[in-house]
Structure 1
Amino acid sequence: MSQLSTSPKYDWRTWFAFLVPSLIGVFLFMTPVSSGEAMTIPIAMMAKAMQVFFADTAQAIITAIICITGAFSLIVSVFKPQVICKVPLLNHLFNVSWIWLLTRLFGTAFVLMTFLGVGPHAITSENTGALVLNDLLPVLFSVFILAGLLLPLLLNFGLLELVGTLLTKVMRPLFGVPGRSAVNCVASWLGDGSVGILMTARQYEDKYYTQREAAVIGTTFSAVSITFCLVVIGQVKLEYLFAPFYLTVCLAGITAAIIVPRLPPLRFKKDLLIDGSEPDANAELVPEGKSLVGHSLDIALAKADKSPGVVGTLKEGVHNALDMVFAVLPVVMAVGTFALIIAEYTPLFQYLGMPFIPFLELLQVPEAEAAAQTIMVGFADMFIPSILAAGTIESDVTRFIIAAMSVTQLIYMSEVGALLLGSKIPVNIVELFVIFILRTLITLPIISLMAHWLVG
């Protein structure tokens, strides 16, 4: 497509197929709207309404889904029943490798014990399994269903092709990723980081991203939403500093996005598609005699012209939603609960944080020892550092640093990490931990400098 030198002529139907779904997608996923005192996006408001609707039954539904996933995955792994294996969708959902089978079985055990209130307190407590089941999974459940059903509006009708081609000159030199990844980032920034990961995973499976690009986008551009930033800064009682706080988060996040992809392990990811083939080297070239805008529009319209239509879009949306709900929820339950158990009942994160004490002292961070204990806890869950800071740290500067750090670290196992591990994006838990450390080391000096300047 990129080699065409003349623009094909498209009729009004193609323009309609491009404009209407794309504009609806932009409105749902990328348009800021007021929700009380905060800004959010329509899809997030719909997700909240869905949470309210399922408030009394969400835990039971989620428990049933995770148990079904675990049971059927075990049956398929052991017995290989043809009635399941011959149905592509069912085979995709339940026929998994042994490591994912084990993860799903742990998720099944954890969710059953938590829902029924039986078993070790370390698993079922309000700070571990109950936190994941009652607070996190209902949110993800709503987001997964709505995002799964509606993401085709963004993915299938040319919007990403238009934006991707227009922004390639910016995104490729700065971050080493295609321009279309900017849409992933905006959807995360305005809505929820999980939306960005789901978009990235879907596009990776559809061969729009290489292994390296998918890993970079998933670990770098699934930014924390503005709404959640408000929650974090509110937790440490610094709401009046939201503007400088968010400026600091953006500056540190952009710096990390430029540097981290150029370091191992992301640097060594293969520039191959999911099936091992090489991407089209000329895909981002603008043909001679064509403007960037004209070429972008041609590619977008060509995509819209081949769109699957209403029935095909609905079918893909349902498949997306089922894939997210059945494949990812058990992983989040297993990994999230396990990470929170480590954070709550072992001194592991405290020990891991001790090497940061000299670093924090060098940066002249007040209450450095207490701050160091919160840094590594962010790998388990983004919100825990702010909770600890609010209860144990008195310095406004330090609480500002911890709040900003918890947001810019980005990789936390109770959601983002678990979502990445549950997807086909080629990252493992060791690589995620290394990326977490790199982001911490890169952003901490920036955040500390800004905190001393803006707060101290």
Structure 2
Amino acid sequence: MVNVIVELSKYVILTLMVVYTFHCFYMVKQQSEEERNESLRQQLMLIFFMDFTAFLVIYLKTGKFQVVTFYAEMMAFFAGIQILYRLLYKKASILLLNNMCMLLSVGFIILCRLDVATATRQLIIVTAVNLVALAVPVLIRKMKFLKDLTWLYAGAGILLLGAVLVLAQTSYGAKLSLMGIQPSEAIKITFVFFMAALLRRGADFRTVVQATIVAGLHVGILVLSRDLGSAVIFFTAYLVMVYVATRNVGYLALGLGGGAAGSVIAYHLFGHVRQRVSAWKDPMAVYQNEGYQIVQSLFAIGTGGWFGMGLCQGSPEKIPVVKNDFIFSAICEELGGIFGICLILVCMSFFLMIVNIALKIKKPFYKLIALGLGTEYAFQVFLTIGGATKFIPMTGVTLPLVSYGGSSVASTVLMLAIIQGLYILREDEDEEIERQRRKEAAQRAGKTAEAQGSGNF
């Protein structure tokens, strides 16, 4: 009976994910407020039923009561964060909030299937960070001086990255953390704020040079620390923000050329870069060494096929670093390739929402922040999934909100809280514009009435 439930569950979970993905893009269309609210409620129900089905299967297969306890705690968290956002921020984007809950749900399901203790730690981190992040939207709206801290952002970022380079211990071939904290995750945010603050008043040649020097220092230190994934993310954010601020295709072309040249130089200078490229080109040739991770990842994805093997039916524990860098492979093995594609589409809709918010914001500082954070999020997703599927060489970054990782999930939650603040700010701008239009219309109407009265006299 249990095997029948497991077999049926994977189709139920897949169907719920497909419908949720459809809703993400369907709500982009213009709808009435009532239709939109109904779609958002349906999304929450889809998340609830997917979580219930998944955790029921995990409990039936493992027999661990800790799974039931974790499920109750997780649902309490989701209910709490939904209620708090609705109470505190009437103008918040519920779609953005729902997508965060969906991605966290997928991560919790896979982490709990792998190790309940790991999933519990992730839930504690996520809960704590979200409680702190609840204050971020109001801070974004009220703290107008943030745009004036340009060089403070730059100095703090370079100092912390330099400390990691000098003091951190090497782990998995790279220097990433100090005292269990990965500063580069927090610096993703300060770097974007630096770029936005510097470029907000215009982007002449001198300003672009300053931005390039600071960005080069960030990327250079990360390369020396062998944190290649973060280095590429920082560089991409820099390139996109400079292009948006200047509208100069020449800067974009020069940046892409410089990035390509830097990649070639890094390949010849650093042995770990050559190893990753070698594993990417022909992982089977170096299966016993650097190719082992990617081969196991591809085996898992291939084994899952389109519909997956079902929760607790695969062998994701054979994939190295499966809770972090290769969690997408575990998802595809047990939930299927179609589920994995839907997950990518949900992440894509996430990014498109952020871009849409950015395009509607009037103030350059906030517009650039939204675009910078959105670029970092999207490119991190691309690096993680691209590395797991052998589309690009591995870079050692996590899948935002899905992979296990304290610093990574904390920074992503804070990023989304900032985006919520910018969304609310955009709503405030729209209301202000509407009030101004009404005022001008009333003034015109008053002048017209006065002129008519004078004419009649």
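Hey, semi-axes √(5λ) of the Cα gyration tensor in Å derived from one of 1, 2 reads 39, 32, 19; which structure? Computing semi-axes √(5λ) of the Cα gyration tensor in Å on every structure in 1, 2 gives 39, 32, 19 only for 2. Computing helix-only ellipticity at 222 nm (-39500 (n - 2.57) for each DSSP H run of 4 or more, over all residues; to 500) across structures 1, 2 gives -26500 for structure 2. If Cα Rg over 2.2 N^0.38 Å, for residues 19-114 alone computes to 1.51, which of 1, 2 did it come from? So the calculation was done on 1. Given a computed value of 51, 39, 23 for Cα extents along the principal axes in Å, for residues 219-402 alone, which structure among 1, 2 does it belong to? Computing Cα extents along the principal axes in Å, for residues 219-402 alone on every structure in 1, 2 gives 51, 39, 23 only for 2.
Out of 1, 2, which structure matches 0.45 when FRET efficiency 1/(1 + (r/R0)^6) of positions 83 and 371 (r between Cβ atoms, R0 = 30 Å, to 0.05) is calculated? Checking each candidate, the match is 2.
Every number here is computed from the coordinates shown, using simple stated rules; none is lab data. Remember, predicted model here, so these are calculated numbers, not experimental data. Cβ atoms are built from the backbone, for glycine too; each structure is taken alone.
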